[in-house]
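Take a look at the structures below.
Values in this text are rule-based calculations from the coordinates and carry no lab data. Just so you know, these numbers come straight off a predicted model, no measurement behind them. Cβ atoms are built from the backbone, for glycine too; each structure is taken alone.
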Structure 1
Amino acid sequence: MSTGIAKYAGLLLACGAWAINTQLGQILPYADCGAGVSWSTVASFVAVAVALAGTLVSHARFGPSEPRAILFIAKLNVLAGLAFAFALLLQAAAAMLLDPCLR
């Protein structure tokens, strides 16, 4: 990623992963009911990994010579990425605990 957009990676990748996982959470339980694999759980953990990767990219943007505004934006995006990763982790827990055939 270029350095200009890297500071926004925590927010962009994490919220994109959350939006895609929310839509897959509506679609995949129908496929999970007949299959032996819980694709909803797999999709949720992949989304958690994507959100954390975006958070790490934003965190890597920190530098001692950066202006304070860029550091603030990068730190804010790290916090937003962690919040979305936590929400995705809760969605993964729900996908593991709930039976998809009850829908």
Structure 2
Amino acid sequence: MASKLINSSGKVTQLRAVEAGTRHGPPGDQIDVEVVVQLSTHPDRAMGFKLREDDNRYAHQAMFDLLRDAFANNFTAHLDYSIDLEAGKKNGLILRVWLTR
């Protein structure tokens, strides 16, 4: 099954920054990311992205900054992410982040 692009909105209930290469999730459902976020509306899912020196570093740093603002100020975060729900996956990769009050 292929990953599907999903949009979810909610309050950020958990925001983690971890070392590169440590991965998040159980075997068979891991994501290789440095930033992991969970939303109030989907507490069983975790979404994340890399914070590495690559072509996406500025966009990913901006997404991390937005998520920190959402967590600190109780803003609603909106995420577009890729996840294979049909295969029972609970962890996905974030492509886009925006906030609303």
Test item: helix-only ellipticity at 222 nm (-39500 (n - 2.57) for each DSSP H run of 4 or more, over all residues; to 500) calculated as -27500, pick one of 1, 2: 1
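Computing volume of the Cα convex hull per residue in Å³, for residues 48-87 alone for each of 1, 2, which one ends up highest?
On the way: 1: 42; 2: 92.
For this comparison of volume of the Cα convex hull per residue in Å³, for residues 48-87 alone, the top structure is 2.
Here mean count of other Cβ atoms within 10 Å over residues 8-15 has been calculated and equals 23.1, so which of 1, 2 was it run on? List each step's numbers first, then the result.
Working: 1: 23.1; 2: 15.8.
The value was obtained from structure 1.
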Quick one: Cα extents along the principal axes in Å, for residues 16-63 alone came out at 50, 18, 6 when computed from one of 1, 2, so which one is it? 1
Kindly point out which one of 1, 2 the value 14.3 was derived from, the read-out being Kirkwood radius over Cα pairs in Å. 1
At a computed 43 (relative contact order in percent (Cα under 8 Å, 6 or more apart)), which of 1, 2: 1
